[in-house]
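Just so it is clear, none of the values below were taken in a lab; they were calculated from the coordinates. Worth saying up front: this structure is predicted, and the values here are computed from it rather than measured. Cβ atoms are built from the backbone, for glycine too; each structure is taken alone.
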Structure P
Amino acid sequence: MVYVFGSQVIYYQHIPGKENAAPLILLHGNGEDHHIFDTLCDSLGEDFDIYAPDSRGHGLSACPEELHYQDMADDLYRFITELDIRKPLIVGFSDGGITALIFASTYSHLCSGIICCGANTCPKGLTGQERMAIKKAMKRKLSSHGSSDTDIDTVSSRVFAASGALERLMLTEPDISEKMLGQISVPVLVLSGENDLVKKSDTMKIFSSIQKSQLRILPGEDHGSYVIGSDRLSSFIRDFWAIFTD
């Protein structure tokens, strides 16, 4: 399915749940698309009314001239309000978690809660080894692409990714302050792998700055092992949603 506002086109998958099923929005990470949640969606069955969009510049969604997390958060706001999705639970992984946090810092009243998986508040929230790997990937793409600029609008997400835009985003953003996190008024479950590429200190910053937050560090898991192609999140989603239905 496709949602359009202005020049931005957002592709999304909608998996209807049974009558009165809880609305759930799944947000993927950098360089991915909604298909990372296919196994999870199968596991959740009809208990949730699921919306899984491709972020701008990803999957089948349109590619913007520039990529910024605030724009992704604004996309989420329009997506929820214009499709009239009532108080969804938002599950965001990596860049999707960043988007969810920025969104909720302003629009907490539009969602029921957030499950934030492997998000960072700033580029230095990533390990030095990961930042170095991102820099090398960006340098390699720019040298083969020939320019740091891309004639966007009509290009595919594959070409957009080859431009180095995704790496540039991770190296320059986000900039989520403790004040922004403190403005989030809904319950937030902060998840991180024991071997995550996000520093534990940054994960703790997110947890400690949000009033209604819970923290789970998952033993043996890395950044995406419990998310990508996995149904591991299903138990966390069901248990977290039970908070609102008890």
Structure Q
Amino acid sequence: MRRFVVLILVALLVAVGSLCAQQKGPHLLVVQPAFDYGFVPDSSKVAHTYWLNNIGTDSLRVFSVKVTCGCTKASVDRGVVAVNDSMPLEVVFDNLNRLKKQGRSAGILSNDPASSRYEVSFSCFTYVAGEATGPVAITKNKRLRLTTLDHGKDVVVTIKNVSKEPLEAKLIAYPSELVSVELPQGALAPGAKGDILVRVKSEIKNKNQFKSFTFEMSDAAKSRYTIPVRMSEPISTLKSPEKGR
């Protein structure tokens, strides 16, 4: 019996040693490599940030990111990710003329010896005006077009519970560097409306960008909804062409 226990311990040590050996060198990990936007209004752009984590024993080098079509843009700092550090990868999707269920992916090329091409993906359902969107209808501001003049203001997105059961909303993802998002408190009764308060932050480095935020309802399907956010400078602040040129 004692010999059997010793053999088991030896086998476990060998397995652990093998696992550790596999982890040597750079090792890329994305905690949530697949993201669901849920319902997205047509003719808009949405964005999601994936975090590239290096859980290996050596520096991770990200060479490039390959997208599957021209409707998808990826923005990443090409460089080195130190051990136990991370780097953001933002992927922007333009759903113009892309209706119903959509899905795209992006391949991350790095020096990870176990996976030199690491794939992240996203999915959504692009809807048009008047189309059913599950248990919730967005009755005001299904997309936001903001400018720097909106700093400090609360912009309201109104949702309506069109189902037959009370529903609560939960925030899934939002661009914290750009806005804060406050969802309705408590459950929305069937037929009731609730306001989502979006406040633009006062200090923004990039004044022209496409972002979005996603929330999830408590129905059985865990329906998600994404509000596109377009941030730009007001026309009045843009420089006019010089006369005579």
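Key figures for this structure:
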{"item": "Answer label among P, Q for the case where distance in nm of label points 7 Å out along Cα→Cβ at positions 77 and 125, calculated from the coordinates, equals 1.9", "result": "P"}
{"item": "Top of P, Q by distance in nm of label points 7 Å out along Cα→Cβ at positions 29 and 197, largest first", "result": "Q"}
{"item": "Structure (P, Q) behind the derived value 22.9, 97 of Rg and Dmax of the Cα atoms in Å", "result": "Q"}
{"item": "Entry that produces -3000 once helix-only ellipticity at 222 nm (-39500 (n - 2.57) for each DSSP H run of 4 or more, over all residues; to 500) is calculated, selected from P, Q", "result": "Q"}
